[in-house]
Structure formats: C-alpha cells, structure tokens
1. Using the calculated result 0.10 for FRET efficiency 1/(1 + (r/R0)^6) of positions 70 and 126 (r between Cβ atoms, R0 = 30 Å, to 0.05), pick out the matching structure from P, Q.
2. Kindly point out which one of P, Q the value -10000 was derived from, the read-out being helix-only ellipticity at 222 nm (-39500 (n - 2.57) for each DSSP H run of 4 or more, over all residues; to 500).
3. P, Q: which one has FRET efficiency 1/(1 + (r/R0)^6) of positions 38 and 214 (r between Cβ atoms, R0 = 30 Å, to 0.05), as calculated, at 0.20?
4. Of structures P, Q, which gives 1.9 when distance in nm of label points 7 Å out along Cα→Cβ at positions 30 and 54 is computed from the coordinates?
5. Tell me which of P, Q gives 13.2 when you compute Kirkwood radius over Cα pairs in Å, for residues 190-229 alone.
6. For which of P, Q does relative contact order in percent (Cα under 8 Å, 6 or more apart), calculated from the coordinates, equal 19?
Structure P
Amino acid sequence: MVKYLKKIALHVFSLWVVVGSFVMMGITSLSGILLIFVGIPFRRSHRWVARPGMGLCARLTMSRFTLIHDPDFDPERRSVFVQNHVSVLDGHLACMSLPHAFCGLHLHWHFRIPAYGWVMKMASGIPVFPRSSGRTAEITEAAIDRVQNKRISILVFPEGHRTRDGQVQDFKRGVFFMARDAGIPIVPFAIRGFHEVNRAGNWLFHPFKPVEIYLGKQIETVGLSDDEVKELAAQTQKIIADFVERGELPERVTKSLDTNTRAKVAA
C-alpha cells in the first residue's frame with residue numbers, strides 16, 4: 001500500500017513539474033519576444049526574463065542545487081560552454097547557472113517547429129544544416145557574430161544525445177573546431193546528479209535529489225593545431241566525466257572548496 005501511494009505521489013509530482021514548466025516557458029517566451037519586439041536586445045531580455053523564468057522550471061524539481069566555480073572562471077567573458085547532455089531540462093539548468101545570455105546550436109528543422117522555432121530564432125540560435133562543403137564556415141561565422149556583435153555565449157552538447165546510463169559519452173569534435181576557428185575559449189560545464197532526477201525516455205521527476213553544477217575555467221583555443229583541438233576535446237570530456245561520474249574536480253578547485261568556491265545556487 002505504501003509503495004503504491006509513493007508511486008501515485010511521484011506521478012502527481014512529475015505532472016506538476018511538466019505542467020508548471022510548460023506554463024513558465026510559455027510566459028517566459030512570450031515576455032522575451034515582446035521585449036525583443038520593442039527593441040530590447042536578447043542579452044538583456046535573457047537576464048531579465050529567460051534566466052529567472054527558465055531557471056524556475058529546473059527548481060520545480062525540488063532538487064538541492066550546488067554551484068561550483070573554478071577560481072579562474074571569468075563570468076564576463078563570452079565563451080563556448082560545453083555541457084554534458086542528461087535531460088530535457090539541461091537548457092533550463094544552463095539558464096539558472098550561466099552568468100550571461102547564450103544561444104545554442106540546433107538542427108535546422110527545429111526552427112520550423114511552431115512556437116519553439118520562433119523562440120529559437122529570437123534567441124539567436126545557430127542552425128546546423130546537413131553536411132555540406134560550406135557548413136563549418138557558416139557555423140563559425142555565426143559563432144563569431146553571436147560573441148562579437150550580440151555579446152552572448154554559445155552552449156553546446158558535444159555528445160549529441162542525452163545519456164542513457166548516466167555516463168558521459170564520447171564528444172564529437174566539430175564544436176571544438178568551431179571554437180578554434182572563431183577564436184572563442186571553451187568552458188567545461190558539468191551537471192552531476194540530475195540523471196537521478198530525470199533521464200532520457202522517462203517523464204518522471206524524482207524530488208529532493210542532490211545536484212552539483214560545475215563551471216570550469218576558460219580554455220584558450222586560438223592557434224591550436226588540428227591535433228591539439230582533438231586533444232582539447234578529449235581533455236574537456238575527461239574533466240566533465242571525472243566530475244559527473246566520480247565527483248572529481250581539478251586539483252586547484254578541490255583545494256578551493258573551503259574558501260567559498262562552492263556556493264549554493266540562490267533560491
């Protein structure tokens with residue numbers, strides 16, 4: 001009987017998260033579009049509307065969030081944030097955690113989806129078209145425009161798909177070559193514990209789970225050779241996997257945890 005009641009409670013809670021998130025996303029998206037329509041740049045509408053609104057969707061899960069910054073992380077510098085892919089709320093976790101506005105890379109057909117596609121366009125999303133001779137150059141040019149002209153960062157998921165087992169999958173290297181060619185630093189951005197909250201192929205959300213979020217320092221990409229870019233992709237994957245799978249942080253960050261490097265995300 002108790003097990004049955006717990007199952008009902010979990011389904012009711014999950015429904016609350018799903019419905020609440022859709023409502024918040026609708027309000028946030030509409031408000032953001034209206035602000036952009038009247039001339040407010042996306043980087044400001046993101047700070048005023050998208051960041052708190054989308055972040056609230058993640059907080060509806062009642063997770064216990066902890067945010068960890070590398071002491072050398074520069075919150076003012078626009079970067080390519082490299083995130084492990086766990087759940088449908090990964091972008092919301094990014095809104096809650098990253099210090100300024102960002103856009104994402106999206107398959108080109110996503111922009112044709114009613115409502116969702118319009119929001120992606122308003123948020124300066126970068127479309128990714130099927131492989132062609134000029135695709136890399138187009139993406140790189142768009143990345144330069146987002147960072148230099150629009151003053152926003154770029155969020156990428158180099159695994160390509162959400163993890164099925166909680167482990168960090170191999171990274172595709174294309175986004176690292178994009179960062180190198182555009183002259184943009186990359187930042188390891190890791191989510192640990194959210195696989196226990198929600199996972200691919202399951203709509204249920206489990207409350208009160210501890211979730212740790214790690215923001216590494218900027219890693220320079222300018223002047224790297226092709227082989228060095230491949231090494232950078234492997235290095236970044238290892239930093240994120242070490243944290244996600246084993247809770248291990250780079251040595252300097254670990255030593256800094258007692259000096260307020262670790263701070264709970266504001267409620």
Structure Q
Amino acid sequence: MIAYFSATGNSRYVAQEMARLLDDETVDLMKRMHDDDRSPLRSDKPFVLCIPVYADGIPMALYRYLERIGLEGSRIVYAVFTMGAYSGIAGRQAAGLFHAKGMDYRGWTEIKMPNNYIVGPIPAEEPQSIKEKILAAPSQVAAFANVIAREGTFEPRKVHPVEYYPSLWFVLAWDKIYYSTKPFEVGATCISCGLCERTCPVNAIQMVDGKPVWQISRCMHCMACLQRCPNHAIEYGKGSRGKQRYLFDKYKDLLTGKKDA
C-alpha cells in the first residue's frame with residue numbers, strides 16, 4: 001500500500017507512479033484526515049508512506065494522525081519524502097514513529113520536487129526549475145520502486161548533527177508558534193465554491209456567508225486552500241501576493257510528452 005499526503009500534487013504523483021510500478025494501491029491520507037477516518041490501514045504488501053517535508057520535518061498534524069492509526073498486515077514500511085530543499089529530521093521522525101508501532105522500518109529516501117510554500121519571504125520557484133525537478137522525478141521513483149519490489153533497504157544520506165539540531169529546533173518552533181491564520185484573506189474573485197473547506201485536511205476552514213473563515217487553532221500551513229483556489233481569491237497577506245501558484249497537474253504533461261507546460 002502506498003499512502004500519501006499531498007496538498008498540491010507532488011507526493012500524490014510519486015505515490016501513484018510508485019503504485020503503478022509495484023502493481024499496488026494508493027490511499028489518500030489527506031482525505032482520511034479531513035474525514036477523521038482513523039480506521040486501520042491494511043496491506044499484504046510493504047507499506048510506503050509518501051510524505052511532504054514541512055519546515056525540515058514531517059508535518060506535525062500528519063505525524064500525530066499516523067501515531068493514532070494502525071498499520072495491519074505487512075510489517076515492512078518505507079518512507080519517501082518529497083521536499084523543495086532537504087528533508088531535515090524527517091527520517092529520524094519516521095524511524096521513531098514506525099519503531100513505536102513495532103514495524104520493520106526499511107529506511108527512508110528523498111526526492112526533490114517543486115517548492116509549493118510561497119508565503120512569507122520564500123520566493124515562488126522559477127518555471128525552469130520546476131520543469132527540471134519534475135522531469136527528473138520518474139527515474140528516481142523507478143529506482144525507489146525497485147528497492148521496494150525486492151524488499152530491500154533504503155540507504156539514506158547521513159544527517160550530520162550540524163543539520164540535525166537546527167532542524168529539530170525549527171520543527172518544534174514551527175509547530176508551536178508559526179501556524180498563524182490571521183494573514184489569510186479572501187478577495188472579491190471568490191465564487192463561494194467551498195473547495196477550500198472540502199479539502200482542508202484538518203478542517204480549519206468553515207464557510208460563513210459564502211466565504212471561508214480560518215480557525216486559528218487548527219491550520220497546518222499545507223496551503224492547499226491557497227494553491228488550489230480556482231480563482232486565486234485566497235492570499236496570505238503580502239506574503240503570497242503576486243506569486244505564481246503551483247499545482248503539479250499544471251506540469252504533468254511534461255511527463256507524457258503531450259505538450260510543453
């Protein structure tokens with residue numbers, strides 16, 4: 001079973017391509033979280049978790065969700081991280097999570113995908129860089145799938161203490177102080193479609209008088225609401241204004257040769 005969490009499509013692509021190569025099924029963890037579905041996942045094949053990296057680690061809302069659900073059947077599990085820069089302490093987090101469940105953790109690997117966090121001082125990724133990362137993805141996914149098919153072990157890069165401790169601090173600080181919803185705002189182009197409410201994995205959005213309202217205590221900054229809005233009506237203050245939105249599906253034709261994205 002290939003389980004994935006994907007706000008803008010990067011991890012979903014990796015999961016679906018891996019499932020195709022391994023003749024396996026996929027499970028959308030983002031939808032399960034939205035539906036508060038805590039039923040166990042069961043697979044006779046190894047579990048593969050395709051997880052995005054947020055602020056140098058596994059998104060804490062996703063981590064807590066995975067802590068609460070059972071993994072039944074196969075005891076083998078792998079972690080595949082998608083990230084814009086590097087995976088920080090995500091590998092160590094996954095080790096602790098899966099060992100606590102009594103799983104046979106066969107390691108983690110990482111794949112660089114386009115950066116989709118465009119708020120604050122972080123600039124939107126240039127189109128050429130996006131294309132290069134997407135075009136490089138299939139061969140990497142195929143290599144990962146080959147390891148999983150033979151139930152091998154991933155050999156992750158070594159995370160040096162110089163990287164580990166700042167990343168650990170960053171993950172903890174991000175979880176405690178940064179998930180602010182105050183900068184979210186909705187423009188006049190909002191068509192009250194409710195897509196943001198339906199897709200929010202932590203149910204942090206409620207439609208009030210046809211407009212989304214964010215709950216301060218729940219947001220995990222996945223930015224699915226901002227990136228998926230069909231009319232680009234959602235902004236995160238000045239941090240997102242004027243920046244190109246990113247969705248993997250806008251570029252997927254690069255991988256089929258149909259047309260230039």
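Just so it is clear, none of the values below were taken in a lab; they were calculated from the coordinates. Treat the numbers as computed from the prediction; the structure is a model and nothing was measured. Cβ atoms are built from the backbone, for glycine too; each structure is taken alone.
1. On the way: P: 0.70; Q: 0.10.
Traced to structure Q.
2. On the way: P: -13000; Q: -10000.
This value belongs to structure Q.
3. Working: P: 0.20; Q: 0.80.
Value 0.20 for FRET efficiency 1/(1 + (r/R0)^6) of positions 38 and 214 (r between Cβ atoms, R0 = 30 Å, to 0.05) corresponds to P out of P, Q.
4. Values: P: 1.9; Q: 1.2.
This value belongs to structure P.
5. Details: P: 13.2; Q: 10.0.
Structure P accounts for this read-out.
6. Numbers: P: 26; Q: 19.
The structure behind it is Q.
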